[in-house]
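These are the structures in question, set out in turn.
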Structure 1
Amino acid sequence: MSQPLTDDEYTCLMIMAQGGMLAAIGRWDKSCDALVERGLATRHDKFNHSITDLGRKALDGCETGDAMAILGNAPMVVDAHESARINVEQAAQCLAAAARATAPVTGDDIVTALLRWNVQCLKRAQELLRG
């Protein structure tokens, strides 16, 4: 008999089943690892997991009771994940541009310049979050 899905594993599979790639971050890190180990998901890299045929079959038997309540939140989770992915990509593009612009002037290699700007970016993000 197969092991039942946890709520987080179910949520991860639902996101993937809707065509989204799922990043193994925060509360979903352990769930993604468990799903990959059980053959229910495929890990492409740390930030991209997709559902397998076995994962789709595991979902078939879960769509009742608590699982339906979780399913109601799936669109919100997918939207939040996509918004975060877009914002992270924009931040990465901006950090790369800052490193390219300053490395020739400072004499730093491009990676050192990137790391310096990354620290500044994170400090500024903390200020913004603190209001």
Structure 2
Amino acid sequence: MERKDKGEKDFGNLLVHVVCKAGSDRSRLIAEELNKRGYLATHGGIDKTYNYTTPEDLVGVGTIIFTSDYIRDVFKTNKELTRVARLNNAKSIVLCISEEEKEHAFQAGSQGINKLRKTIADRLDIFGFEYKKMKY
């Protein structure tokens, strides 16, 4: 039984949900980098008009990454989202990728987006999101 609990805990540590305003650019880029590293990352937003994060998105998630303190604070106003996050005992991390930083990168084209991807990778490194080796 202890082995199963450890396995479930390890699996939950691989499940990450990334939240930005719309759930389309910043959160997507961060989730893509996490997926490359062996995590099971999804993404969504706090703006209900597009790719809104739902309680179902958070089931089993071990870590929630926010792109800013503001996004985290808005997320916390949703009682259902915070309830599910608490039930999961999910860690909360703020990566600090601003809307302005993203806009600047997209305006600069592929070179700017690649630079933003590098910034994201560097910040994930700081928080200890290492490359995972899958064991079968």
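None of the figures in this text is laboratory data; all of them are computed from the coordinates on show. Just so you know, these numbers come straight off a predicted model, no measurement behind them. Cβ atoms are built from the backbone, for glycine too; each structure is taken alone.
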task: Identify which of structures 1, 2 gives the largest calculated value of percent of Cα pairs over 17 Å apart.
output: 1
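When you work out mean count of other Cβ atoms within 10 Å over residues 27-34 for each of the structures 1, 2, which one comes out largest?
Evaluating mean count of other Cβ atoms within 10 Å over residues 27-34 on every structure, the highest lands on 2.
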- prompt: Here helix-only ellipticity at 222 nm (-39500 (n - 2.57) for each DSSP H run of 4 or more, over all residues; to 500) has been calculated and equals -15500, so which of 1, 2 was it run on?
  reply: 2
task: Using distance in nm of label points 7 Å out along Cα→Cβ at positions 83 and 115, single out the structure from 1, 2 with the greatest value.
output: 2
- prompt: Given a computed value of 18 for relative contact order in percent (Cα under 8 Å, 6 or more apart), which structure among 1, 2 does it belong to?
  reply: 1
